[in-house]
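Below: a set of structures, written as structure tokens.
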Structure I
Amino acid sequence: MVGAVGWTIFSQSKADKGRILNTGSAVREFDAGSRVIVDPNLKCGICEFCRKGKSHCKNWTAIGIFLDGGFTRFVQAPQKALHPIRNDVPLKEAVWGEILSCVLGSTERIRIQPSEVAVVIGAGPAGMMHAMLFDAPGAEVVLADTSNVNRQTGVR
């Protein structure tokens, strides 16, 4: 896909991680040097689910699974998968954007209410974010995990 008109190439190397190095000729929203995070789940935009605005594309693919991704030095991604990050946001914080967007999407659909009980299975990063967002409106959170370390962190 090198040189694809709607794709960008961004760096994973330490010196310029998350910065766009090159853009295809149809890319209008980003320039070389822009800082970005990527939504790795690419939707086709033409199947019945995509046309209805649903999230379960029949023809999806993913950067890092089916396309070269996180462990490569350079990553190619379509413009629609990129999200700008400000220069004052440290990369170690910006990397949480993708997982946080997934957690926000699921918690918004659940719409937990004060005094309801939320059971979160798994106290890794996504589970902890879910627990915090369920706790915020006053729900009782039950956090379950097989890892002693994760359970102890969740108690704090």
Structure II
Amino acid sequence: MQQTLLSIAQFVSLPLLAISVGIVMAVWLGMHRSKHSHFRTPRLDIFGTLLCVIFGALIGAKTLQLIGQIIQHGTNPGFWTLTNWANMMPGFGVFYGGLIGALLAGALYIRKRKLDFGEVSDILVPAGVLFHVFGRVGCFSAMNMAE
């Protein structure tokens, strides 16, 4: 199986593929749950919350990763070069940054649109868990490709 994965990885980045599938599946699950729930939150608001949470997670994960790199290696000579920063960009970030970013983005959107936090959370938490599962698969595939 590892041979098959490595041959696929020549054309498509497996971590990127896993994250992309996770995003699509999370949006599908969130929209499916909003359609078949007894809650009164409009589906368009659920979709908007999903988009904010996904972008918040991606931005937060990368931001916290870069902050960690600055704290760990910021005094090293050559750290602040463009080449070094370009080499740090392909990673997807750290989990806690993604969690913080997703929670902040979702809370801000929910507050701005004056939605019920409990209803939106009941609908979207399983989608977040599904997104996290595919994110972990992406991390695992990136770890195996590095060896």
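Coordinate-derived values only; no laboratory data. Because the structure is predicted, anything quoted here is derived from the model rather than measured.
With relative contact order in percent (Cα under 8 Å, 6 or more apart) coming out at 41, pick the structure among I, II it was computed from. Present the calculation step by step, with values, prior to reporting the outcome.
Values: I: 17; II: 41.
Computing relative contact order in percent (Cα under 8 Å, 6 or more apart) on every structure in I, II gives 41 only for II.
Here P(r) over Cα pairs in 10 Å bins from 0, in percent has been calculated and equals 10, 30, 30, 23, 7, 0, so which of I, II was it run on? Don't skip to the answer; put the middle values down first.
Working: I: 10, 30, 30, 23, 7, 0; II: 11, 34, 29, 18, 7, 1.
Among I, II, the structure yielding 10, 30, 30, 23, 7, 0 for P(r) over Cα pairs in 10 Å bins from 0, in percent is I.
One of I, II was used to compute helix-only ellipticity at 222 nm (-39500 (n - 2.57) for each DSSP H run of 4 or more, over all residues; to 500), and the answer was -27500. Which one was it? The read-out comes from structure II.
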